[in-house]
Structure P
Amino acid sequence: MTRTIIENGYIATVDAAGTEYAAGHLVIDGGTITAVAPGAAPAPLREGADIVDARGCLVTPGLVNTHHHLYQWLTRGYAQDAILFDWLTSLYPLWSRIDARLTGIGAAGAMAVLARSGCTTVGDHHYIFPAGSGDIVGAIVDAAARVGLRLHATRGSMDLGASQGGLPPDFAVETTDAALSASAEAVRAYHDASFDAMVRVAIAPCSPFSVTADLLRESAVLARDLGVRLHTHASETVEEDAYCAEKFGMSPTEYLESLGWLGSDVWMAHCVHLDEPAIARYAATGTGVAHCPSSNARLASGIAPVRDMLRAQVPVGLGVDGAASNESGQLGIEIREAVLMNRLRTGADSFSVRDGLRIATIGGARVLGREAEIGSLEPGKLADIALWQVDTVEHAGILDPVAALGLGAMPPLRRLYVGGRPVVVDGDLVTAEEPVLAEGVAAASKELAERL
């Protein structure tokens, strides 16, 4: 790969010290960052390099999406005024008609939108695998390669149907043994533990109200035997709290911990209703959290206590969640949502724009177990980088470039690099044809609806 030098931009490294350069340079060699410093790049580095003039840009690490349901890109706009449980029950029949081909089409469309909003790494949670649906995890892996993003795929599962007291209908669940076997096979087929991996796989039973205790317990054992991470939904709604109290006599946190589901290899989605004892347990065990502000607002689930989590040293990242509970699918705008919602909960001075950027980058990397590789702009890290144009009419003259991203309208992307390779240039996806993706999504959404 040709050496790339990015210079003259405002660089927010998001390193441990919060280092920023009003006009700095960054050097990419072989897919990794080799230098970050103030001023122009030294002359010896410039010969033969691709020089990118980032004047008027904010340069940040690529954003890390810690929770998504890519297949839901095909089912946006449904159940618009429902809370979580009602929304899920209205959509389960549609989702149970999904297959690998449709999932791949939806995933490519969703990841194109993520890329165009500054996202370089996406954590996907897929938990519906209808009989005869093909290799769904493989289709998502192929879609990520097509768009050019890093993927943390999960092999999710549900084995607790309505007849056993769960929320999903019986036709939407698997057997416990089938889910465990398929989870192990997905890890063997697609997980890459290398430093610059483009695909990693985690094991991810869906939620306490759609999964048996046996599946949760055995999934934790399996994941640790295979050396991969664990993911599920937790403490998302008051209805979930009530369900766990009625069924198990415990809070969601107590229930999950009793089954081996707290630890530094675990991350939970949402955690809107964590109380002080639960936050303390997450902090003590290093359990991570994917904060999904727009989805939580769309479903009226509440505002997660992110400030309290961060003060307790809980790893917190940012997530879009499924586009069927968000519709926009853009990760960049979630920074602003996180800033505004957490201020609404805890005060105007409780959550800064840099707090928002931090959870969207190094926070997310920590949640996914990749803080040594991505999430900040430092020598030795992978060159996952976003260049945000902040000198256009929406942002020209703004006092603080980071506030342009954290409080203003989402700036257009000048460039997005994944491992030093351009994925977005001047706002356009360059790895795949956007009109083709859009046509595919429209046709696949129509086909899925007609199957119901």
Structure Q
Amino acid sequence: MLRTILICLVGLLFCDQDCLEAGDWKVGMARVDITPVKPVWMAGYASRKKTVEGTTHPLWAKALVFEDKQGKRAAIVTTDLIGLTREISDAVGNRVAEKTGITRAQILLNSSHTHCGPVVRGCAAIAYDLTAAQQKDVDEYAKLLEDNLTRVIIQASESLSEATLAYGEDKATFAINRRGKINPDGPVDHTVPVLRINDAAGKTKAILFGYACHNTTIGLFEYCGDYAGFAQIALEKKYPGSLALFMLGCGGDANPEPRGTLALAEQHGNSLSDAVIRAMDQPLDPIKGPLTVKFQRTDLPFVDPPSKEALIKQQGQGDVYSQRLTKYLLKQLDQQGAIETSYPFSVQVIAFGADLTLVGLGGEAVIDYSIRLHEEFSGRRLWVAGYCNEVFAYVPSERVLKEGGYEGGDAMKYFGFHGPFQPGVEDRIIQLVHTLLKP
């Protein structure tokens, strides 16, 4: 009897710790192919002058639904897309709530921001000069996308089974700050966060991982998930039967380096998957419950908009995108009576007990947000993601806003905003995060 007890104790000591937490969680997962069935204009690069010509590999939406012991649920959805809009995300959330009881606030949708995916209706719409037929294709794809995202969350919610969660980190080094084209001295975050989901038998069921870097290695006329797509493929090959989900961090001002070829995209993807595997090969920290999920918005004011008289005078001036913006703003004035003066920015928090807190920021947030939040919550394990729920514009820090340039305000025209934001944008966002992280 004593010998049996000793053997059990030794087994517990050397067991990977997260295997001790079976029963703390139920997790469901699902995936759906969201590659357009027919050619749709490609997103990401306004310079493209023709439609898609093929597919390197499929584009996916993948969903995880977590349920703690108390029955509280949260869904995380990753997509191989340039971004989603508030209208699409909210519509999906409302439909899922009707079918499952999982509310909009409990659903986080992240986009990998691949520049080799289809145009998503309303996302940087000013960037593309589409014909009526091309716009119809975009509109039809948006309807199918909404259906697919709704379905994948419902399917994940219907496949809940006992699981254990464990967290670790490693590094990948191909991201570089792109302010001024290439800025090797600029801030960047090489952290690769990894959340492993094992089934009750201890087999890897899903891997949620991230990196803070634009998916802009390539500009093919083919559908492709770029480095994030290749990383997911490599991980699902390494762990057969698993679901690998990529969540983009605050990579608004970071690019992969070097870039320009499909081979480099695969190289960076393999580099990222290697980092995930290294993290998985180390002892991971078990993640316990309970779940806490919060979602709130704060208005980010733009600088004062131009008057109608000023817009009329500047018609036909500037580059083609500035001219489109002028036309768009005049139409907005005629239809709504005013130009939008702010954007309702979203922050979402999913806390896995005291062990891990995921902070999801809307828009193309720059790396300063992740750096500052990690400094201000140094006693708390944070995972900060950008590109969550809606990609409506770049979200500059105060530093980037003052410096100006593409991420500081020049890119606002592609999203249909006169911009830039007023000073104070960073503090507004950080303060909302603080509010949501209060007990």
Structure R
Amino acid sequence: MISMRSMTFLPTTLLKSARFRLSGAALLCFALASHAAIPITHWTQPSGAQVYLVESPAIPMVDVQIDFDAGARRDPKDKPGLANLMASSTAYGVKARGAAPALDENGLSDAWADLGASFGGSAGADRLSFALRSLTYPDLLEKATALAARQLGDPTYPEALWLRDRPKLIASLKEANTRPATLAGRAFARAVYGDHPYGAESTEETLVRISAADMRALHAQALRSCSAKVNIVGALNRVQADALVTQLLAYLPTSGCDALPPVAEVAALTAAHEERIAFASAQAHVLLGQPGIKRNSPDFFALTVGNHILGGGGFTARLTEEVREKRGLTYSVYSYFAPGLHAGAFTIGLQTRPDQAQQALALVREVLANFVKDGPTGKELQAAKDNLIGGFALRLDSNRKLLDNVANIAWNDLPLDYLETWTAQVNRLTVEDVRAAFARAVQPEKMVTVVLGAEEAK
């Protein structure tokens, strides 16, 4: 248990009021300290759980993220979305534990409201995550951690509540299928990822296949303390953080953490592929891209800076200058890399009038080909460095943002001094570094193109 009883329990109304004031205090705290060293303490518990801690004593709050290798990439092929549903459905209720009674959905929600704290789960492409936020007043934090441990380790997964909510999800999917951006994005993901789990999507048919029993089975299989990575940012020292993690994972198995089977890599594209989708829309939606890089790629920094110049830097980006400012073909055009444990997509996207879609697409291809061939100018590179380095503080100006960065470091096995060396990594890049990285990672002649709603598709 967490032993920090020097302060008394606060009334619920005061806790809620204090919690809302904390976000502003946290922002100010990190804005002032963002360029200082951010030491990350890392250790492994006897259970095998790995802990990453940043002590932030300025305000009495803590944010915790627990990650497991059970994201969407490991969903059964015929049940995409299972991991996310399993994680989010822990909110349906918890079993009785010792003297603590069982709590149904409403009881669990009320318990969190009374504590002025929050806990919940979700799954992304690579990992399944649970997040706890609480003030660190001793009695309050102990109670919040105990409740989170129950929701993490003892969820009930009642079939009736899943059957209640499934029609809502199906209705939401049907509504999403009326949106042009959704349809274009799904077609793009299928073409870029092929059979890889990164391209899987939930449908009415796949949701019907998922049962509460599937959620219980995945929970029992995937959630083990020996495989957890626990990231903590807040007003706790190492001893207190270690006690919190021990309590938080107390109801999870401590064994059975053998290496998981590998997930296949995303296949590189061997030829260009173009798909045109007829759709009655005021705007044509254009997407262009390919599998990109893994997060641990040595080209990550060069591609990050290069993409800022190409299409990620807003009004200063080359694509914006050429497609919007000079020719007025779109209000917004963008590009980004989405690296993960596998090669996430490199994407360029825009919307334009249907009769201008082909012209805009041809121009985007020209700008991209020239950038891959020649790289940025020295002036563009320096402006991007200044912008990214100058804005680095905004990446760390709250507990939540700092926690996201710590979890990224932990999940991808990045150096513990990653944040401290970030600006130096950006600043050392040359024009040739960026050009060479784009030449290795981007093949304009082998890209997927999706155009939805252009006149040519009618």
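Bear in mind these aren't lab numbers, they're just calculated from the coordinates by the rules spelled out. All values derive from a computational prediction rather than experimental measurement. Cβ atoms are built from the backbone, for glycine too; each structure is taken alone.
Quick check on the output: 22.5 is mean count of other Cβ atoms within 10 Å over residues 223-230, derived from one of P, Q, R. Which one produced it?
Numbers: P: 18.8; Q: 27.9; R: 22.5.
Working through the options, I get structure R.
Taking distance in nm of label points 7 Å out along Cα→Cβ at positions 159 and 375 as the quantity of interest, name the structure among P, Q, R where it is greatest. Walk me through the numbers before you get to the answer.
Values: P: 3.1; Q: 4.2; R: 6.2.
When distance in nm of label points 7 Å out along Cα→Cβ at positions 159 and 375 is computed for each of P, Q, R, structure R gives the biggest number.
Any idea which of P, Q, R comes out highest on distance in nm of label points 7 Å out along Cα→Cβ at positions 39 and 95?
Values: P: 5.5; Q: 2.7; R: 4.2.
Largest calculated value belongs to P.
Tell me which of P, Q, R gives 156 when you compute volume of the Cα convex hull per residue in Å³. If you can, show how the numbers build up before the last one.
Details: P: 128; Q: 147; R: 156.
That value comes from structure R.
Given structures P, Q, R, which gives the highest value for FRET efficiency 1/(1 + (r/R0)^6) of positions 167 and 311 (r between Cβ atoms, R0 = 41 Å, to 0.05)?
Details: P: 0.80; Q: 0.25; R: 0.55.
The structure with the largest value is P.
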